[in-house]
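Next up: the structures, one after another.
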Structure I
Amino acid sequence: MVPVWLYWLAWSALLLAGAGTVVVLYDIFGRGYRQRMRVMEAVWPVTALYLGPIAVWAYRRYGRTNSPKWLAHNRTQDPRDKPRWAVIAVGVGHCGAGCTLGDILAEFAVFALGVEWLGRALWPEFVGDYLAALALGILFQYLAIAPMRGLRVREGLVRAAKADVLSLTAFEVGLFGWMALMSFVFFPNPHLRPDSVTYWFLMQIGMVIGFATAWPANVWLIRHGIKEAM
């Protein structure tokens, strides 16, 4: 059984994250702070799904300032300079958005299909999560670098893969380790499932851990010019 306090904490965290996502979406599309790099219009709201108020603060500080509306209002052509940690954080968030969407889609797909291996859904979830994260992560990276560099589709996809595979793998390593703890340690019997709010609250924590494990990979990728600084 899930403790009552954890159940209500899960609801609070999910509602707070949902509110943060709505705030960012409204600011971008309702108030017109569209992003110069269009893929970031998906990255910022998705990041709020697990980082909540932190993502909202980061968006207002380093996302909105990339908007043509903000630049025109402040009579400048240059976005606000980001410190190095913020450059890395945005890069990790870009990778994490693809991973997060992929994980959500795969988790619900595995649950809906009732797929298990060795008596657990965890192993099919690992496979589905990684493949979906790989597809969406590369797509997000392609949408970031191909228009910027004027690349053709094949060349853009190759560069996107080089820039994102290491990063998203590092993100998933952190998340998968946490999922294993969820399955084998915290809730071994009965297992939490994706139709539980507690499950998604714990997945939020896993995504924060994935954000942390992806950080060193992004430092290396950006330092060596393999991944674009955003």
Structure II
Amino acid sequence: MKKLTTLLFALFLIILFSSNGVHKNNLSQTSFGEEVFYEIFPYLIDSIHTDSRLSAPPPPEYFKFMDSVGINQDGFEKWKKSAQYKKWYENWQKKKDSIEQDTTKVYLTMPDSINRTEENDIKELIQHFSHQNISPHSLIESNRFSINLSKLKSNHTKVRFIYNSELPGDGKFWRNDYGIMIDASLSFTKIVFDKTKSYGVLNAGYVSAPLNGYGVRIFIKKDENGQWIIDEVKGTWIS
């Protein structure tokens, strides 16, 4: 009886530790896409964000050089040598320098979670990394996860992040004054990986106003040091 009790106890321990091992493995699999997203995020922002205040407006009289086929480049280049244009350009450079030196925080809004994939991502991933012979039957789709703003890092020192859900009212920052400068609203899809977890693809959207935004498909891969890098960014839509 004692031997049977000892045997059953040993069997219980084996099952217990085996179950814990499976659980940890599943947890690692579940969080993999999330971990890669936070690792690659600074480079994602570098690839899609620019301070809108640093985009020069059209110079005076610019549109008079437009015709049915576009801009009259010869006439515009000649006008750029005028005193009027030179004065405008000097004033713009001063304004640009002032913006670059100020400490105003620029906010980008984020969804609370990432929970969808793009329909064409599988085809695009296989095609983009065609030399890797990726099989459509062995891809790994990231799980849904809630975004933790404290984990979002950026190489842009002025950039901060805020949840879309934190904006009161309809959240349309381009027609509401929230007391902070909001430059754009971001959106992302879950990452789709190949079975070796060395190549992946996701989508991003960047919207500054109803008719001012664009989307991109971002291909990522591990470099020779095992770090995730952006391989290429391709436009998918624009408004």
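One of I, II was used to compute helix-only ellipticity at 222 nm (-39500 (n - 2.57) for each DSSP H run of 4 or more, over all residues; to 500), and the result was -11500. Which label is that?
Label of the originating structure: II.
If we compute mean count of other Cβ atoms within 10 Å over residues 124-131 for structures I, II, which one ends up with the highest value?
Of structures I, II, the maximum of mean count of other Cβ atoms within 10 Å over residues 124-131 occurs in I.
Where does the value 1.4 come from, among I, II, when distance in nm of label points 7 Å out along Cα→Cβ at positions 140 and 172 is the thing being computed?
I
Next up: Among the shown structures I, II, from which was the value 17, 42, 28, 11, 2 of P(r) over Cα pairs in 10 Å bins from 0, in percent, for residues 84-179 alone calculated? Can you show the working numbers first?
Numbers: I: 17, 42, 28, 11, 2; II: 11, 23, 25, 22, 16, 3, 0.
The read-out comes from structure I.
Now a separate question. Given a value of 25.4, 104 for Rg and Dmax of the Cα atoms in Å, calculated from one of I, II, which structure does it belong to?
II
Upon calculation of distance in nm of label points 7 Å out along Cα→Cβ at positions 44 and 204 from the atomic coordinates, which of the structures I, II produces 0.7? Don't skip to the answer; put the middle values down first.
Values: I: 2.1; II: 0.7.
Considering all the candidates, the number was obtained from II.
Throughout, read-outs are computed from the coordinates displayed, never taken from laboratory work. No experiment lies behind these values; they were computed from the predicted model shown. Cβ atoms are built from the backbone, for glycine too; each structure is taken alone.
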